[in-house]
1. Among the shown structures I, II, III, from which was the value 60, 34, 22 of Cα extents along the principal axes in Å, for residues 97-216 alone calculated?
2. Here semi-axes √(5λ) of the Cα gyration tensor in Å has been calculated and equals 43, 24, 15, so which of I, II, III was it run on?
3. Which of I, II, III yields -11000 for helix-only ellipticity at 222 nm (-39500 (n - 2.57) for each DSSP H run of 4 or more, over all residues; to 500), as computed?
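All of the numbers you see were taken from the coordinates with simple rules; none came from a lab. Just so you know, these numbers come straight off a predicted model, no measurement behind them.
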Structure I
């Protein structure tokens, strides 16, 4: 059984690698077809430019500032969404009260939020708030559903055996909510990066990735646009894997309060 699992994992990794390689080949073919660096950079040019950027202290400072803001917004959205999800589960009136702003957040375009909140929030802090705002309704809805789906028989068993509140939370509610939270976080983290970088592009705060993307667009530095976009994609994927791993450890009991 263990050998089959390992073999299946290896096959999945190979398929993913081949799929990525095929898309890179398609990208290269499109570059040859277009034949104009101003319109489309080749994979090799982008990798070369990314390597050059990574060799400067300014690059890492820019990445660090954007990461700090967007990850802070994401974590704030996860924490606030989790708290609200727990509070609204099983409380119909409060659920309906919270549902109204959550639906509004999902319906209003991100650009509108960015422009409106720019009146009250400094441009260097805007990505934090926008990321939090985009993550909040997704996490809230999933946690609310997860708590509501908790097996009532298990709750009764916990009550019969005299489980404390912490023990009931740890052994009954947490296993029920974690799959919902993990599913939400995968989508929410991508939205956090997209919305956070969009905020930076619109307000162009100095020393952030969004500002670099905007400058590259204005100066027609196509290779830089692709390179910074690749940085955002890599950061999003890495943080998604890291957060998923942390949730797995929390579920297995390796991370304890």
Structure II
């Protein structure tokens, strides 16, 4: 039986990802990393949680292994499994085991979307033990000082079936994320896409209008990510109203009446 090894250099971020701090999240994360504390990122979709993790991995000069969690993600997907290759039985580490062995940052995005057995796997890594038991190998991997576990979730999508239990939450240092204030968000849109600040400001104002509709026809308002998408279309010559319709309105809802309402909001600005 062979265990395939990781090449940490494959997971390094070479160029600095653009990120504008909203509060003290950068020094808090750095302190948590130095103290070997796991980190929980809370906030709505598209507000910059993943970009923040990429920025911190670059800043700390550590490899980053990201897992986008989903309904079918099992503990074996995270830890690893046996595969037969060329007639030989090979143990292939999952992303979590690779991160622990390599001393990387492992980021589990939208952790509540994964199956419940994944929580059992991360608990020993998220307390003083900092170990990953691999039952199928009869092995317990001790995390090095360089390893960091980070998870994220959107509290706005909490439900009885998809909630983060207290037994999990109380293992983590929590950082709250939200959409930036209008001035900062305008700067981010302009910097990310190259459109002028006046157009970026109108997009941010439009986003604020849609966010006011949360719970009144929309599950979520326009995220910073969607604003960037619309701005990139505008930069490439697409009419702003069309860009808002395709990149924002259609992404927010399929309800025909709400689409009309959201499109009217963008038309009033552009």
Structure III
């Protein structure tokens, strides 16, 4: 009985094996994490459906002269403004709730790159949802208010401000997810803390500080009116408190925390 010895080496293509994944690939992976799950898919579909529904209801009520782009846009962005931050929370907390953090951070040891990809993916989703919402609103206004004077006043500026409105809310959701790393507490905190702050800010001795620190007062006018310089200052200070500060805390925490097994 004889044995055969293989002497010729088997060719193996190892090109790119040790190359780290590019930013585009990481962002694409994070977008799939948002959209390729049942919760993510149905949440985005529900956002579009609810947007169409509220726009139709808004256009059916009232006179055609009241159906300006600004007034309908203010209503049409509300579903995305509420649901997008939840998607941002789930994008981050899924690494811990689904026990995928060990794999993610083993494949990409530099955690700041993963967090950066999550932020970019969340911004891409927010901008895409803005485009869909604006298209629905514009189509509704074209049908309901053809030829009405002033129906499209400051439309470009309002869309740009709405981009800040939606992306700011989306990043706030991501930031809360980074801080708490659990879906339920982060979602509760996202809605409960601003409501509690609004209640406190309604007291007379907080009247002067409220516009600077209350996101409802600072960001609420963005889809419906052109902001003044003072209003932009209010928006900047409110976003610094509710978006930037939690984001920095979350990044600091995740880059030093043990990965979920």
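1. Numbers: I: 63, 28, 21; II: 60, 34, 22; III: 58, 43, 21.
Computing Cα extents along the principal axes in Å, for residues 97-216 alone on every structure in I, II, III gives 60, 34, 22 only for II.
2. III
3. On the way: I: -27500; II: -11000; III: -22500.
Comparing all candidates, it corresponds to II.
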